[in-house]
Structure formats: structure tokens, C-alpha cells
Structure 1
Amino acid sequence: MIPVAGKMQAAVVREFGRPLQIESIPVPIPGRHEILLETEACGVCHTDLHAADGDWPIKPNLPFVPGHEGVGRVIGIGEDVGNFAIGDRAGLPWLYNACGTCEYCTTGWETLCPTAQYGGYTVNGGFAQYMVVDARYAPHIPDALSSVQAAPLLCAGVTTYKGLKETEARPGQWVVISGIGGLGHLAIQYAKAMGLEVAAVDVREEKLTLAREVGASITINAAIHDPVKVIQHEIGGAHGVLITAPSTPAFQQAVGMTRRKGTCVLVGLPPGDFPLPIFDVVLKRLTIRGSLVGTRNDMEEALALAAKHGISAHFETAALDDINRVFEQLRYGKVQGRVVLDMNRNELELAGCTAIADATLLRRF
């Protein structure tokens, strides 16, 4: 039920680099093509931390509500929505919407749309009791997935699934997953479901243990062994390499692990640049490409594959009012897998929140 007086609890960024404020703000109103969801769960992504800290060149407009891995039930429907009904479960993805008419949108690459909007970044996100999503871009959540299971798949899941598709590796071929964190451990599960053989690389032994648990056949501690030498010796190089680690050395190693005519896909975003060995790229006919989250079709495929094969993030749950502690854990690399905000765990009382009437939080575009 929508709260009396149309207010809800939300974690709000009012100043970059400062703790989020738990406040009472207006419940958003769904417009054309939009649906209103009562939030059941929202994953916490490292991008949310970057957004709250204002780390990237294009910063969110303050104030805003982060969160782009939200799952909830439809409780309100705007105009011109025909694909959702009251009671359905839907998701708030990173790609909130796009123009629908540019060359990228009309060719199935809406993630590259120059005027795309992003959940929890340019529009308010899922760190709130209620959220509005664009029904044209919101995925249906399969019955086989609980809301807390589905939430991390809306970013980490689809990002790794799309990245694996971009390697163009075929069943039976080898892929290397570099970085076994929130994305990497899901990438291993998706790769196995896609029929691929998997080698995992990380610098922490506990993450390599997780990699073996979720299906990696080869694991390499890059702090002890040279992964380039091991991969080239053991399997003659990988047909595809997916780099999820935000580490410049990982990017350098990845090119060396790629076999002739193989593809190296960049997902992680370390600061700065990395030198590209042009001679090797040309001589070995390597393909090096970036991969940005995933399209609506990729999202539907990723969710369906997860439901069929039992793909699930290793996660812990937290309450909405615990978001600043979660951010600190992320900041210092203390999260194993993912954290999901479970709205059923939120014990704050609405009456105890700081009431504000900030109209900019109703609509962000």
C-alpha cells in the first residue's frame, strides 16, 4: 500500500562523498509508459558508490536516489502501458530508457543511445520503498527467482552474460574470467550454463575458492603465478577473456592470455589507461572490445538462463538504513559477492524520518 500522505523512505545523496541520508520523500508518480513498483529488493553495485561519490566525469544531478538493481511489484500503472498488470513483478535496470529512434536504438544497441537515461543515476533508483520504472525497458521477473535473487542479475548478471556473448566463444571453448568479485562469480556460472570451459584469475585465495565452488576448472592466483604463462601453457590461450576486475595489471595480463584470433572483452573500469601491445594484436589477429551492460533482449535472456540453471549471486542482505555501512564495505573491498537491500528488513519508522518536500525528487527527467 502507498503510505498515507504519499511519502516513502529513501536513501538520498545530497552531497557527493558524504553519507546518504535516510529521509521521507514524496512517492513518485508514474507517467506515460511508466509503472510504480513497491520495492522488495535492490542490489548494491559498485557503480552506486561511484555515483554517490561523484567519481565519474558526468555526475548525477543532486539530490538523487541511487540503485539500479531494483525488484518490486506493480502497484500503479501510467498511460500507454500494456505489458504489465497490477501485482506483476518487474525490475529497474541500469538502462532506464533510451530514445528509441537513433541508429543504435533501431539496430538493437540501445545501450549506446546518446540520450539514454540510467536508473539510480540520471533518474531516481531503487534505494527507496517505491520506484518508478519505464515499462518498455523493465524486465519481467521469472517466478523461479525470488526478488533478492533476481536483484543482482539486473546489473551484474546481464553485464557478465553480455560480456561473455561478446567474446564469441562457442560451447566447449575456453574463457578466462579475470576478477572473481560480484561480477566474476556470476560470469563463471553463466559461462558454464553456456557450455564454456572456465579458467578464473584473481589475487585473493578466498575468491578463487569461490570460483571453484561455482564451476571454474582452472584457478590462478595472479599474486603468486603469472596467469599469462599458466593459461598459455595449460590451454594454449583462451578463446575469450572477460575482464571484470577494475585493475590495470589485469587488463595487461588479459591480452596476453588471449589465444590467436581470440577476443578480449573489457568490463571493469580501472582508472587511467593501459598500454596495448599493437604487435601482438596485429600478429595474432586479436579482437579487443568494450561491453556495456546489456540490452532488453540480453536482460530477458540472462534472467531466463538464471531461472533455468539456478544461477545466483552469493549475497548477503541488509536493511535500507544500513546502506552507509554497506558502502564502506564496498569502498574497502570487504564484500564477498553482492549485497542486496531487503526492504522487508528495513525497521525505520516513517514518522522518525526527516520530512522533506523536494519536488526535484519526484521527477528527474
Structure 2
Amino acid sequence: MNAITVRPMAQGDQKHILRIWNACVARGEVLYYPLTEAYFQRKFVEGEGCERENLLVAEREGQTVGFLHGVAPETFRLAKPGCAYLTCLMAAPGARGQGVGTALLNAFKALMRQRGARTLYISSLNPVNLDWRIPGTPGHDHNNMPGLDTGCAGCGFFIRQGFVEKYREVSLYQDLSGYRMPPEVPQIRERLQREGVYTGPYRPEWDLEFDGMCARVGSEYWRSVLRTEIDAWKKNEPNRDERFWADGVRPGAPRPLLCAVHGNSIVGFTGPVDKQRSGRGWFTGICTDPLFERRGIATVLFNLLMQAFVEEGAQFTTLFTGLDSHAQKVYRRAGLRPVREFALMAMEL
């Protein structure tokens, strides 16, 4: 068998990469959308952390038979020291089982060791987020994979190469045309009100503390999200991601933020409420102060979020959560169903 040569992408390679990618999509081996030249350029060339030398092409007898994209350590804002990320690896359908994937992966590992990487991840922490289609839907999508799709054709390859599963998440989906608020939610909301806990939209005139909740949860991420959204309300400035703007029209107000308030403190929140161009209801997540857990706050806030999505004109929503997370009960009671599992994978270099 002729030797496989691995090299960085060069001019003229893009059409061959698109051909391989789209063949894998057409065969149902991956959940990604078909790849266009514009999407390729935006995601793999101009995206955060992207460097041309880390987009590798495999050749045999002058024919492109596979490609790999990855991200080196210290090349993006939220980079963790010593961590490299594998974005995707595909071999042409007629070149499987011939060492193409192994050659690409070994070449990338060697490059990452030279860049100081100690661990290679397949993870949502990779700054290159790839959209994928929800199986069994009319093209409904999600804007990122949180790890390795356990149902994809190449899952076994990565395990054989030495990747180890560290954590597993499940993707949940709901067609919002069928959403109906559970009858117990208004009752829970009334009880919380009697207990001194407000649940509903954030009001711009409020000046509320949320550091206590974020400290108890142990999340600087939630602190950053709340600070960003509340600052937008204080300034009365739009804060919607430009990718979501319909026809490029800038919205005229901050995004709705749903919260639970006790006294002068935010003790739970979800949102912000936004809608992608695809019709997906988008939000960052849901959080409850540990001091206020098991009162039904998450149930109320999440269903208010679903209702807000419907009012915004969203057609569907998707989210990820840990496979063993108790939050799944809240999501499933609201009507979401599991559609795919993803494994955060790691390999020591």
C-alpha cells in the first residue's frame, strides 16, 4: 500500500476537504450540515484559535484522502495551559481502515507536543463551534457539540486511539409548537411568592446582588453572564449576538432575563432569552442558589423560559446537561426529550 503523506493545508485543498466532509454528511455518518466555502472560511480559517498549520491534509498518490482540524494551546481567550483541542477528523469513504486517521492524528499530536500541549481534548471548550442537525427534525439545529458524538461513525476509532471518556452529556430537544405549561407551575409560582420569592422578568430599575449566589455555586461564568446582561439593562442597550439578528436588523432593547429574587438578591436565573436565525430558542443555562434549592424555582423559571421562547417566535429549543444531572427532571417535565449523547474525551500527550 502506498504511503500516506500528511501536510498543512495548501491552496487548492479546500475543494477536496469540502468533498470529503459532504460525502460523510450525505452518508449519515456525522450530524453536521453540508460544508460550504463561506462556512469553511469562517469556522476553520478565520475562527478564534485557528492557525493554518493546524489544518492537516492526508494525501496518497496525489489524492486527498482525509483531513484534520485542531486548536493549539494559548491561542484563544479562554485557553487553559497545556490543553490542545481536536475539532474534527474525517477520512474519505473509500480510504477507511487504511491508516489515514491514524496518520493525521499522530501528526497533529506531534505538532501539539511541540507547542507545549500535555493533553488533547475533544470538548466544547474548543473555540471552534460546529453546528449540527437534530436527528428526526426538519433541519432543527444546535450551535455546538459538547464533545464526541457517541453515535457518529468514527466514535470507535477515537477510543482505539487511546482517548478516554471523562464526562458524558445528553442533548435534549423540544419542538415549541407543542409546548404547554404544566398546570402545577402557576401553583408553585404562587407559593414562592407567598414565601417572599419573586419569579419572572428582570426589571431595569432593580439594583440586585448576585455575587452571593455565584460564590455558593462556584461559578465565575454565571457571574459574568449576569453582570453582562444586567449592565445592558442599566444602559438600555441591545446585547443580542449579531449572529441571531434577523436580516441584520439590530434589536432595540436588552435581552429578557428571567430571575428569582429574594429580598435584594438574585437567587436563581435563566436566559437570556434570544432566538437564532434558524428559529432556535437560545439561552446560556439555568442556575439556582444552593440556599434556595428544592423549592421549585428551577421548574418555574425554565417553564417561563419556554413560554418566553414561544412569545419571541422561536420554533424549537435544544440544550445539553450531564447524563446524570438532576436537572433532567425539570427539562423532561417541560417536554424536552433526549436526542443524542456526547462524550468529553481526553488523551495525554
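From 1, 2, which structure was Cα Rg over 2.2 N^0.38 Å, for residues 18-209 alone = 1.09 calculated on? This figure was derived from 1. Taking 131 as the value of volume of the Cα convex hull per residue in Å³ derived from one of the structures shown (1, 2), identify that structure. That value comes from structure 1.
Each value in this text was obtained by applying a stated rule to the coordinates, not by laboratory testing. All of these numbers come straight from a predicted model, not from anything done at the bench.
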